[in-house]
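Visitor: The data blocks that follow each hold one structure.
What follows is calculated from the coordinates using simple rules that are stated; it is not laboratory data. Because the structure is a prediction, the values reported are computed rather than measured. Cβ atoms are built from the backbone, for glycine too; each structure is taken alone.
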Structure 1
Amino acid sequence: MRRWAGCIGGLLLLTSLAHSDAATCSHRGELDAPFCDANGDLVADMPAETSALRDPHTLIWAYAPIEDPAVYANLFKPFTRHLEKCLGRQIVYYPIQSTKGEIQAMRTGRLHFAGFSTGSTVEAVNRAGAVPFAAKGIGSDVRGYHVMAIVNAASPYTSLQDLKGKRVAHATPLSNSGHLAPLAYFPDEGLAPGKDYAPIMSGSHDRSILGVARGDYDMAAIASDVLDRMVERGMVDREAFRILYKSAKFPTSSFAHAHDLDPSLVEKMKACFFNYEFTDEMKAEFGGDERFLPIRYEQDWRSVREVIEKVSGAPPL
C-alpha cells in the first residue's frame with residue numbers, strides 16, 4: 001500500500017508541476033512540460049516550491065537493463081547495503097525489465113535514483129526529469145566504451161557494405177551503441193540502416209552478441225564493454241567474432257537522481273556514492289572500475305546528444 005501511495009503521489013505531483021510550469025517556466029529546452037531548465041544546464045531544475053520536494057524514508061532504485069537484469073541483482077547487494085547504512089534509510093533495488101519501463105518509473109515518481117544506459121540517459125533527462133551525477137570509473141577517468149559492429153568469425157563478411165540485405169541486430173530503440181550511433185555512423189561506411197537492411201531489435205546487447213555467435217544474426221551493433229564482460233564470464237569466446245567497425249569512445253551508463261528529491265538528501269546520496277569502493281565482484285564485472293566519479297551531463301553527454309541530433313531528422317525505420 002505504501003508503494004502504491006508513493007506512485008499515486010508521484011503522478012499527482014507531476015500533474016501539479018505540469019500546470020504550474022506551463023505558466024512560470026522561462027526556459028524548458030528539450031525537457032517535457034512537467035520540468036523546467038531556467039539555468040540552462042540541460043537538466044530539470046528542482047521544484048520552486050519546497051512543498052514539492054520529496055524526502056522519502058524508503059528509496060527505490062534500479063540499474064539499466066543493458067543485459068539480463070538478474071546479472072546485477074546480486075552484484076549490487078553490497079552497494080545497496082552501503083547506501084542503507086550511509087543514508088540511514090531503507091533502500092530497495094528493483095530489477096527493471098525494460099528501458100522504457102525504467103524511464104517511466106522515474107517520471108511517475110516510482111524510482112528515486114537509477115543507473116541509465118548511455119542512450120537512455122538523454123531520454124531519462126528529457127522525459128523523466130533525471131539528473132545525472134555519477135558514472136563508473138577508475139582513478140579519475142570515467143569509464144567509456146566503443147560502438148562496434150561484429151560478425152561471426154566464420155562468416156565471409158569483411159566490411160559493412162557486405163551486410164546489405166542481411167540480418168542485422170540492433171539492441172533497443174533508445175540504445176546509443178545498439179541503435180542510435182549505427183543510424184548516425186553506418187551510412188558513412190556504406191551501410192544505411194532502414195535502407196540497406198531492416199534492423200532487428202534483439203532486446204539487449206547480450207542477446208545480439210549471442211545471436212551472432214549462434215548464427216541467428218549476420219551482424220550486430222553492440223557496446224564493446226558488454227562484449228568484454230561476456231568474454232570475462234566465459235559466455236562467449238572473443239575469437240568467435242570479427243570486428244568490422246569500431247567508433248570513438250562514448251561515456252558509459254550514468255547514475256541519476258529524480259529532480260524533485262530534497263537537496264540535502266541529494267548531497268548525502270552523492271557523498272555515499274563517491275565514498276564507496278567497488279567490491280572485487282563489481283571491479284571484475286565492470287572491467288576494473290573502482291568507484292563512482294562525478295559527471296556533468298551538459299559536458300559529458302555532449303557526444304551522445306550530437307548522435308541523437310544527427311539522426312533526429314532521419315525518416316522512421
Structure 2
Amino acid sequence: MRDLNALATFVAVVKANSFTGAADTCGISKALVTRHIQDLEVSLGVKLLHRSTRKIGLTLAGERFFDRCVRILAEADEAVQDLEDLTRGSHGLIRISTAITFGRMHLLPAVNAFLEQNPSIQIDVTLSERFADLISGNADLVVRLAEEPRLSNLVARRLAPARWVVVASPEYISRHGVPLSPRDLQDFNCLVYDRPKGADWRFKGKEGETSIKVSGNLRTNVAEGLIDATLGGMGIAALPSFASAPYLNSGQLVELLTDYALPESTLYAVFLPDRRLPERIRTFVQFLADRFSSEAYWQQCKPPT
C-alpha cells in the first residue's frame with residue numbers, strides 16, 4: 001500500500017508548482033518533499049515529474065497518476081469526515097426553518113422530544129412563512145408543506161401526508177347554511193389561506209375535477225390567523241389537517257363537502273445535497289420521519305407517546 005502522505009505531497013507539489021510551496025502546504029521540510037517524490041518514483045518505477053531550475057511539469061504517467069491521487073485523497077478525507085460525523089453525531093447545532101403554525105403546533109414539540117434523547121445537540125428554530133435560503137447558510141434544514149417539491153438543486157425527504165379540509169364553525173353554519181357542492185362556495189364568504197391553496201380551490205369528486213375561484217373578506221398567509229377567523233364564525237376556510245384536526249375533534253369546527261377532496265400535500269424535510277451531511281442532521285430527519293409517519297398522527301389528532 002502506498003503512503004498517503006507521499007501521495008498528498010505529490011499532489012501539493014503539482015498544485016504549488018514548487019517543492020518549496022508544497023513543503024509550506026504540507027508543513028514539512030523541502031528535503032522531505034524531495035524524498036517523498038523520489039521514493040514514489042522508485043516504488044512505481046516511472047518518472048512522475050519533469051524538474052528544472054525554473055518550473056515543474058508532469059510526465060504523461062504523472063498526469064494520469066495526479067488525477068487518481070486527487071480522487072483518492074478526496075475519498076480519504078470524506079471517510080475521515082464521515083467517521084468524525086458519526087462520533088460527533090450527538091453534538092453540534094442544527095438550524096431549522098419552518099412555517100409558523102406547523103412549527104408551533106408540531107415541530108417544536110418534536111424538537112423538545114428529540115432534545116430529551118440528544119441533550120448535547122443544540123437546535124435553533126426559526127418560524128417564518130418565507131422559505132429559508134439554504135444556499136446562503138441561514139438554515140441547515142427546512143421543514144415545509146407542499147403538493148410536490150419543486151427544488152431541483154435541493155434534497156426533499158418525504159415525512160408525512162397532510163390532507164386539506166373545508167371547514168366552518170357551527171355558528172357560521174347555523175346563520176348561513178352549508179354548501180352542497182364546490183360551486184356553492186361562490187355564495188359564501190370564503191377565508192383565503194394565501195399559500196399554498198390561494199383562492200383557487202381544486203376539488204375531486206364523482207363528477208371529476210372542479211376548480212372554484214373563491215372570494216371573501218379575509219386573506220392571510222398564516223394558518224393561525226385563518227383558524228381564529230373561522231372559529232369566530234367569519235366564514236369558510238380550507239385548512240391543512242395538521243392545523244384543523246384539534247378543532248374538528250372538539251366540535252369547534254365542522255368539516256364540509258366531505259364527498260369531495262382537495263389535492264393532498266406532503267410534509268418535506270429539505271436540505272442541501274451534500275454527501276457530508278452531518279450525522280446529527282441525518283439523525284434528526286430520521287426522527288421526524290418516524291414521528292410524522294405515513295399515517296400522520298395529526299390526521300386523527302392523536303399526539304405520539
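Visitor: Quick one: distance in nm of label points 7 Å out along Cα→Cβ at positions 225 and 273 came out at 1.3 when computed from one of 1, 2, so which one is it?
Guide: Checking each candidate, the match is 1.
Visitor: Here's a follow-up. Quick check for you: by mean count of other Cβ atoms within 10 Å over residues 201-208, which of 1, 2 is greatest?
Guide: By mean count of other Cβ atoms within 10 Å over residues 201-208, the leading structure of 1, 2 is 1.
Visitor: Kindly point out which one of 1, 2 the value 132 was derived from, the read-out being volume of the Cα convex hull per residue in Å³.
Guide: Attributed to the structure labelled 1.
Visitor: Consider the structures 1, 2: one of them gives 3.1 for distance in nm of label points 7 Å out along Cα→Cβ at positions 57 and 97 as calculated from the coordinates. Say which.
Guide: 1
Visitor: If FRET efficiency 1/(1 + (r/R0)^6) of positions 41 and 121 (r between Cβ atoms, R0 = 25 Å, to 0.05) is calculated from each of 1, 2, which structure is the one that comes out at 0.95?
Guide: This value belongs to structure 1.
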